[in-house]
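Structures follow.
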Structure I
Amino acid sequence: MSKKVTKIAVLTSGGDAPGMNAAIRAVVRTGIYYGLEVYGVVRGYNGMIEDDIFKMDSRSVANIIQRGGTILKTARSKEFMSPEGRQKAYANLIKRGIDGLVVVGGNGSFTGALKLHEEFGLPCVGIPGTIDKDLYGTDFTIGFDTAVNTAVEAIDKIRDTADAHDRLFIVEVMGRDAGYIALHSGIATGAEHILIPEEDTSVEEVIAGLSEKEKRKKLVNLIVVAEGHKSGGANHIAEIVKQQLPNLDTKVTILGHLQRGGSPSCIDRLIASRMGYHAVESLLQGRHNVMVGILDNAMKYTPLEIAIREKQRFSDEWLKIVKILAS
């Protein structure tokens, strides 16, 4: 039977995501409710190595649930990738008696948590915080709902201009390895084409579709492309379209980091609060080295090594819906 945790730390790592503050708040207040000492690690694993760790109380997380970003800051740490860096980080936890860790982040962040467990036996729990919604074992990741709604709002405004000028707009959204933002925002805004890393759609297929629509005198078109699509991004697609379909007035908008910021949506605040609470409960119950997730509205606990190794997969139904509704 594992030793009961008494002091826990929480950190945010990797890319920021709206709702991370709500998760921090839930971890801190749940921990305090159960009589634990709770510490915050500033700038992720970098802060752990540099001993940038402080004790938190209920007031530390007052008035943050509505704020984007993360009050604990975030960073990627090359030094933590080395055994020496991890040893230094762990020593800073041990000198405070910290015997449990909650990590809010994605694949890379969970890999760090798993290393701490494998090398030092530190109990860890991961909370999925990424706008990409690409983690296996959960229907929701903190930040996705806010990011996709930000994209939808922007694309709706772009469509108004496209309609006023009979233009083709190619909108690039975030998603280096996963196309969920592109898929969801593209369907929600009526995009004619949606290009995602998971699908092998070629620019030639897009050109053929646009040519057919041009013959039907459909002059307003919208393409949503994930930044990680094999085509090389919106600017490259636009160059090819302009060469092969010079009659189309083609414009490009890259939404970029706009999608990361802003006040989290109600859904992101709720799931972050729920996951933060269950992360602490999981540590207290001796359920360690798992990612807390939500599947079919029930809490699920996926071993970190599986959450890291497996990939979230698209439903074929969504891809069929895209094809039918864009015709």
Structure II
Amino acid sequence: MKAIRVYRAGGPEVLQIEDQPKPTPRPGWVLIHVKAFGLNRSEIYTRQGHSPNVKFPRILGIECVGTVEAAPGTDLAVGQTVAALMGEMGREYDGGYAEYALIPAHQVIPLQTNLDWATLAAIPETFLTAWGSLVDAMEVKAGQTLLIRGGTSSVGMAALALAKDMGLQVITTTRSPAKLDRLRQRGADHVILDTGQIAAEVKRIVPGGVHGVLELVGVATLLDSLHAVAPRGIVCNSGILCDAWVMQRFEPLVEIPSMVRLTAYSTSYTVTAEASATALQHIVEGVAQGRYHVDLDRIFQFDEIVEAHRYMEENRATGKLVVMTNS
């Protein structure tokens, strides 16, 4: 099989396409014939050497979609459409950047769908992160106001689609003037050009502050986001679009406004087949019915992986990037 392997940390050029033996099926694991996979910024960080537990060489990829090739010891049927994601996929063991991937059964979700492979590949990690953030972590309700910080990211676009369907008023942001209209076209009620300090502007739109902030930029804007929320509101940090992981100085009693809540949502250890199958099937059906729009920015071919990573690293996308295996 063809696989994309990384032998050392570095730039996009360290992604090497090579022939590898097809993984051998074993009980409790699912051999997936990968049809397509979405790209994620966490894969950039792993490729750059910022995932301390990852040992090279490694086949990256925290998600993929395809069909079951073999699934000994499970209830999955050969030929069934599935999505696989998270659970240290592409980190502790080889992931989805290959024509075949061997994944623990508890991370493989069976799906009933007629969506094309590219559209399906754009959904799992992106929409489950948005869904988990809004529904599970923030418990949003119709009529509330929501700020999405990092709105043109794939998760930001998915969150916008979900939030509007749920009946929320949505303010969203981008750092690129060229992307403002795209957010308006996707239904955002207000769009802000993000300078890093937008709390005052948010409160001019919603006096007193919004009910919630989905923070996808990370620590670079987190403190400002806390001041955009009304008392008893919530900020959920679910992404790291900036190049910083650690806040150097943080005094909770000083930095968090009184009665504002701060939480986080991560799919890494939250998403499993048992916990997420119902939500993912609901989302896939919503996409098929036209309730949710999948913002698929660009589709790359397998041999374009270096260009795809460079495109993602340069923040050129508005929405999701997908790679087809053509196998």
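Structures compared: I, II; top value of mean count of other Cβ atoms within 10 Å over residues 5-12, i.e. the largest, recorded for I. Which of I, II yields 4.5 for distance in nm of label points 7 Å out along Cα→Cβ at positions 61 and 197, as computed? Value 4.5 for distance in nm of label points 7 Å out along Cα→Cβ at positions 61 and 197 corresponds to II out of I, II. If helix-only ellipticity at 222 nm (-39500 (n - 2.57) for each DSSP H run of 4 or more, over all residues; to 500) is calculated from each of I, II, which structure is the one that comes out at -7000? Answer by label: II.
Taking mean count of other Cβ atoms within 10 Å over residues 69-76 as the criterion, the highest value among I, II goes to I. Work out the source of 12 here, i.e. which of I, II gives that when percent of Cα pairs over 39 Å apart is computed. Source structure for this number: II. Looking at relative contact order in percent (Cα under 8 Å, 6 or more apart) for structures I, II, the greatest value goes to I.
Each reported figure results from applying straightforward, stated rules to the coordinates on display, with no laboratory input. As the structure is a computational prediction, the values presented were derived from the model and not from experiment. Cβ atoms are built from the backbone, for glycine too; each structure is taken alone.
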